[in-house]
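Student: Some structures are shown below for you to check.
The numbers here are math on the coordinates, done by the rules we state, and not lab data. Please read all numbers here as calculations on a predicted model, not as lab measurements. Cβ atoms are built from the backbone, for glycine too; each structure is taken alone.
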Structure P
């Protein structure tokens, strides 16, 4: 383990330990302040966010784009605070500021016994969503990418898995998912990041071709697993998080595996887009979602 990795881990551990000493309201306020500072200081990421918003919402004014990014950074700061505090949450305490909507959509899909693929993305409080679901007695698998620092990666995964959740790394994606579906388990997949062929296929996202992971579609086709959208979103009116499960999505089977993979990936991506359109201030606009371009097309960033 390098000295740099140990130093990075020490900084993360100290920051989280400090946050845990604060009441939740104070921790969220501190997180929001960190988010506001990041918005000012991280100009390159802010530029990516502005570019993405122009692509997705060309009708948005410059002021509206700024307000959207400001709220996004606030929400990211809140999520940082929630992550630090999660180890201390109980079903009773968490239910004061989180509740389900559409839980029957998930439970009915699970009853089929062929496994459930929760379609989700970097929208709302995605780290808190799977944690809360496990806290309420419904642990799940999570497909994630390993963090560069192995010490931080192990620490973060310990928090994620405190109540029975299980990590499936992307380098063991197919085998792990097939085994989970055959066991009738639930696995959440963040399906809104840029990919490269052959793992990714091009489908429309806000009207622009985006290279998108087709693994969820292929696993659903192979195993018969249910696909259910699930997002933990902040409700400004209620001042609470709502873990919303949408209706199970139809998986198209025509007998042509490649065509079906693209068709279903496009449908899953459209479901994510529809939710982002309702809550644009809660999606991770700083990600270079349209980085991979079709052959011969100029880069966007």
Structure Q
């Protein structure tokens, strides 16, 4: 009887540790990061929701900082995934000088080059293009007859030191930012007329007339909410900026299901949807988590 009892106990212990081992092996964890502006926080929350739906435990590290901070966090293993933009990777990380304006061509190039050079894997891209833009108050742009960046250039040349320009530090210093832009369009704001501030303050400064032109993001909901107009990039200066989740090669190999988890976003998350979510957070002051979750439910992804 004692021998049978020992055998049963031994069998139970083996079963327990086997199941525990299987449970440990199946633990799936992802640290989700993002840059520190509204759209990125929303994208980060969307990834968190989808990952948790598919059995992942997640840690929220959204709102880390600028582009280089988020990228470094991924490379150093502080985060496992964040959304990057194709144009940003092309110019800032891969340091390519030739602008690629075709979305699929840019994505294919970045995906291949980033894997070969840096061991980073680009998952499916989103269809919306959050390119940089220059914007003005609609009534002011109409009054001055400015519809395009070429119009802006002509006006600046004819009205020296009149136009005040608002930018953040990153756009001012980027290789696809302000300095090459003024070279492309052959104009220059006076140094005293360039006002540097955080992205959150730029829109309010433009609305209040502290600046006349400001850099922005094409899918930012505040453009609609504050009555701004985006000046047409008529000489195709800005690269395309389609976002996609980026992970290390090791993470992609460990969790091959990530491709399928994020693939539905490629057919759903368009410019209209992203702009509306940005608007809800920035203009209607809704929580990022609620906006992301509601959109996923409406899109049939939750």
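Student: Consider the structures P, Q: one of them gives -16000 for helix-only ellipticity at 222 nm (-39500 (n - 2.57) for each DSSP H run of 4 or more, over all residues; to 500) as calculated from the coordinates. Say which.
Tutor: P
Student: Same structure again: Could you figure out which one of P, Q the value 2.2 for distance in nm of label points 7 Å out along Cα→Cβ at positions 193 and 273 was computed from?
Tutor: Source structure: P.
Student: For distance in nm of label points 7 Å out along Cα→Cβ at positions 65 and 113, which of the structures P, Q scores highest?
Tutor: Max of distance in nm of label points 7 Å out along Cα→Cβ at positions 65 and 113: P.
Student: Then there's this: Say we calculate FRET efficiency 1/(1 + (r/R0)^6) of positions 217 and 241 (r between Cβ atoms, R0 = 30 Å, to 0.05) for every structure; which of P, Q gives the highest result?
Tutor: Q
Student: For which of P, Q does mean count of other Cβ atoms within 10 Å over residues 33-40, calculated from the coordinates, equal 23.2?
Tutor: Comparing all candidates, it corresponds to Q.
Student: Still on this structure: Compute FRET efficiency 1/(1 + (r/R0)^6) of positions 201 and 289 (r between Cβ atoms, R0 = 25 Å, to 0.05) for each of P, Q and report the one that scores greatest.
Tutor: P
Student: Right, another one. Once Cα Rg over 2.2 N^0.38 Å is calculated for all of P, Q, which comes out largest?
Tutor: Between P, Q, the highest calculated value is found for Q.
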